[in-house]
Each structure stands twice: as C-alpha cells, then as structure tokens.
Structure P
Amino acid sequence: MKIADILDTKGRDVHSVLPWLTVAEVVDRLGRLGIGAVLVSESNSIQGIVSERDIVRALRKHGAALLTMPVSEVMTRYVETCDPDETVAHAMARMTAGRYRHLPVVVDGRVVGMVSIGDLVKHRVREMEIETGVLRDAVIARY
C-alpha cells in the first residue's frame, strides 16, 4: 500500500499556520480541529511543523510565557517529507527511526497532504486483518 492510498481514504486537507502566530493561537487551532500538528508555512514554503509534543516540551522550558511567544520559536525546523508513491511500510520505518509522528506529503515542492503515524498504523492493521481473513478462509476451504 502507498501513502497515496491513505490520502485517498482520509483526505488531503493540510492545516498550516503563519510563523508569527502565538502559541496560544496555535493551541486553540489544534484543539478546535482535533489534530496533533500543523505545518508552519509562509508563501507556500514549509518553514517547520509544530506538534503537541513541541508545545509540551516548550511549556516545560518557558512556562506560561510560552503562550505569547511566536510559534516559530517552538516549531521543529527540519521537516521530513514523503512522496505519495512511498510505501506505508517505508514511511512507518522512517517515522519510527526519526521519532516523529507527522509526515507531510509533497509533490513537486507542493504539500498535497499529511499523514500521521496513527493513519499508517490504522491502514496497516486493516491490511493485516484482510490477510488474516484470506488465510483463514483458505484453511477452512481445505477442510
């Protein structure tokens, strides 16, 4: 299965924020949308990504003052991306090795979607359930 297959199922919406928005504004957006991360971008260029994990780590360091800081101060600057033709297994391995949970999908420098480790696990579990069902049916058919 490819990343494109997951995007076809979950959709291609990508949420982003401008780098000068405050962390409080970003927290509000994450909560309202029920998502775990947003891209930080300006002029169609990815400048970073900010996740709930980034915010929690920065809260420990800066305390309540964090809420008034620009999100560019707490974002992860180096953002790994993938291609829609990348396999789910390869993307999962990269995400696990790199310890990140969100992966923007890029084609010709343009973001066309984003997947989370949860999206990948969900689809992989579905694949395994189908495989198990096929094997079970094959065994039952033999007897």
Structure Q
Amino acid sequence: MSEPWGDTEKIRRILADCETWAIVGLADHPHRPAYGVARFLQQRGKRIVPVHPDAETVLGEQGYAKLADIPFPVDCVDVFRRSEAAGEFADAAVEIGAKAVWFQLDVVDEEAYARATEAGLDMVMNRCPAIEWSANGPQR
C-alpha cells in the first residue's frame, strides 16, 4: 500500500484546482530547485508567491517574509525546507486558510500531515509538482 500523502487523486486535485502557490524557500537563485519549480508552475498558468525571510521579488512576483504576511488568499503552500523544519509551514498553511500543502522531495513529517489533513487540507509529501505534472497535471 502506498503512503496516504502520495495519493494520486489528491495530487491531481491540487495540481488542477490550486491556482495560487506560496513557495516557501523561494529566493532569486535560478540554480535552486525552488526557483525551477516556481518557474515551471508559473509557465503553466499558476500564480507563484515567494516566501523567504529576505522577501525578494522573484520571477516578477513580490515576495513575503512569512505566509501570514501574504495579503490575499493562497491555495497551496509548497515547502522547500528540511523535514525537521517543514511542519511549522503546514501549521501556518492551516492558519492562513490554504486549501493544500505540498512538501517537496525528501520532505516528510507524518505529524504535520496528520494536523493538516485533520484541519481539512489536502496534503502531499515527498513529491515534486514538476515531476507529477506529466502524469497527473491538468490537460490545458
């Protein structure tokens, strides 16, 4: 049996329904994975929102130091942080009313998964939306 955080239907729903993606850890560093994934999502019509302590503008979008600073609704919080630091962002996603949380490859926090899903959010862990898109993304 596969892990519940890799459920194909959840992945498809997040990729199809989430239009605004807050990318935690996104800075103006083109060589970093967060930048590549943000650009990928943006090229597929998603709005990306950089979330980084430096609050830089990245890929033409204003950055914010933390999720709570974003002054508009966010659909998905995509987290590029180590597993031991990622849970706080799942909790912050619940607090800001996001619909979903996505933890990137090698990022797993089962307790954060339980808290987020108990609060009604869809959550995916240990996956990359850019990799999942070809099999599970919307056909636009």
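Laboratory data are not the source of any read-out in this text; all were calculated from the coordinates shown. Keep in mind it's a predicted model, so treat the numbers as computed, not measured. Cβ atoms are built from the backbone, for glycine too; each structure is taken alone.
If distance in nm of label points 7 Å out along Cα→Cβ at positions 14 and 110 comes out at 1.9 when worked out from the coordinates, which of P, Q was used?
Working: P: 1.1; Q: 1.9.
Among P, Q, the structure yielding 1.9 for distance in nm of label points 7 Å out along Cα→Cβ at positions 14 and 110 is Q.
Here Cα extents along the principal axes in Å, for residues 6-77 alone has been calculated and equals 40, 25, 17, so which of P, Q was it run on? Of the options listed, only P reproduces it. Matching task: -11000 is the computed value of helix-only ellipticity at 222 nm (-39500 (n - 2.57) for each DSSP H run of 4 or more, over all residues; to 500). Pick the structure from P, Q. Going label by label, the one that fits is Q. With distance in nm of label points 7 Å out along Cα→Cβ at positions 22 and 126 coming out at 2.6, pick the structure among P, Q it was computed from. Corresponding structure: Q. Thinking of P, Q, which structure, once Kirkwood radius over Cα pairs in Å is computed, gives back 14.6? Here the read-out was taken from Q.
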